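Take a look at the structures below.
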Structure I
Amino acid sequence: MAKEIERKFLVTHEGWKASVTKSERLRDGLIAAAGGRKARVRFYDDRATLCIKGARVGLARDEFEYPIPAQDAEEMLASHCDGEVVEKTRHYVPHGDLVWMVDVYSGLLAGIIVAEVELPQVDTPLTLPTWVGREVTGLQEYRKINMVRARRAARDSLRSA
């Protein structure tokens, strides 16, 4: 069974940029969510996937990701994500024995930059790069769906004012 063991941090400065080995454009949308589980469709540049994630147990959760035809993914984003498609550029940054992913959001979430690292084991020792700050793993306000809702609410309140 595939497991995702992930920690998430805020980024404090641009020191990560000098070590980027790869970058790709991501677009994704949430198809369904219930009880901490979710189904998501995502584009990595032109490659599309469907991902099913189980509820978190500590830092870990089940994760299954499968390639799907790009045309199917476009239809899912357009018709099954309630207009909440998130866009970001993911930068891969090696540090120690791990590769960090720095996500620079655009569109509705522009200005948000977070760093994630996937661990091989829950108890893997983690040496933090100098450019990461506060850990936000598990904090509800840093779940993507909640960040989107907060930005939409702020945007909508400005429009109605």
Structure II
Amino acid sequence: MSPLVKRYLEERGAAFSVVTHRPLISFEDAKEILPHDPRNMVKSLVFRCTDDSLAIVALRAAERADYKKIAGALGERRADLRMAEEEYVRDRLDMENGGVVPLPINGARVFIDRNVLELEEVVCGTGRKTATLVIALAELLRVAQAALADLSKAAAIADQSSPAAS
């Protein structure tokens, strides 16, 4: 777990647990490695805004990001929207790709997709690829200081009825 993330959570009296495991990066890795329900898994994407600030966007792990909606939420033009470089994320947030947590570390703005509100428990990064945070949604919302927005693509009707989508 990133020391910055741990300190942030502890200073706010957050109730959480951490699961350590072998490194994971993708949703497929997480489904294979973690004992948690994949529907509770949340991924976080980091964007570097035109003013060099960072924005962390949290979505349910199985859902696809809608970059046009994300750009609008961030106040950026879609053409200017870009993912933050791995080294920049590590230097500014003390987080690794595959382990980003949706918390406003070092002033990063946090945006949570409204579909995440369907969860009671969130399984997400800790800043490291070898540990996963398990936290109640209400607790995450309390400490994340996040803006809520529609940030994911609507699921296709075929995807919703497919057993593989469950």
Structure III
Amino acid sequence: MKRVYPSAYSHFWKDEGSWYLNQIYSKENLKQELSDVNSMYYFVHYNDDLVGILKLISDCLYPPLASEKGFKIHRIYLDPSVQGKGVGNALMDYAQEVAIAQKHSLIWLDAMDTHMQAQRFYKKLGFQKTEKQRLDFPLLHDEHRPMWFMHKMLGSTE
């Protein structure tokens, strides 16, 4: 992640993302996240290279539609070298397949308000914005604190 994350997000942070990387990808935090029975964590490979991660969470409350059975795409980070090569689409398709197989009624994610490329990508895949939230991470520039809840309904689970 020290290679993948900064290329897309370092400008969002006062310390170029060091705090976030040290907090989220510390051994302790990773152990905790991997021990969660609802969490699925994947390393993404492309042409024998490690190019990113995907983290999914089943049975995850979606605050704007709390009555629905939510499935969250919690993290999807890819090296810029694989942009435009279908890797992101394949990961999103996979996440949706898992969500449907587990009988979730919606799939959701968070998208930073200032990350327009990501929002366009998710919208193209059928996701819609629902509500804004505000990130409270220290060292995050204020203009990057707003974040959208985005979701896609998956149809009947019967």
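Just so you know, all these numbers are worked out from the coordinates, no wet-lab data involved. These figures come from a predicted structure and were not determined experimentally. Cβ atoms are built from the backbone, for glycine too; each structure is taken alone.
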Next item on the list: Work out volume of the Cα convex hull per residue in Å³ for each of structures I, II, III, then name the structure with the largest result.
Entry: I
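Thinking only about distance in nm of label points 7 Å out along Cα→Cβ at positions 75 and 91, which of I, II, III has the largest value?
On the way: I: 3.7; II: 2.4; III: 1.1.
If we compare distance in nm of label points 7 Å out along Cα→Cβ at positions 75 and 91 over I, II, III, the biggest value is for I.
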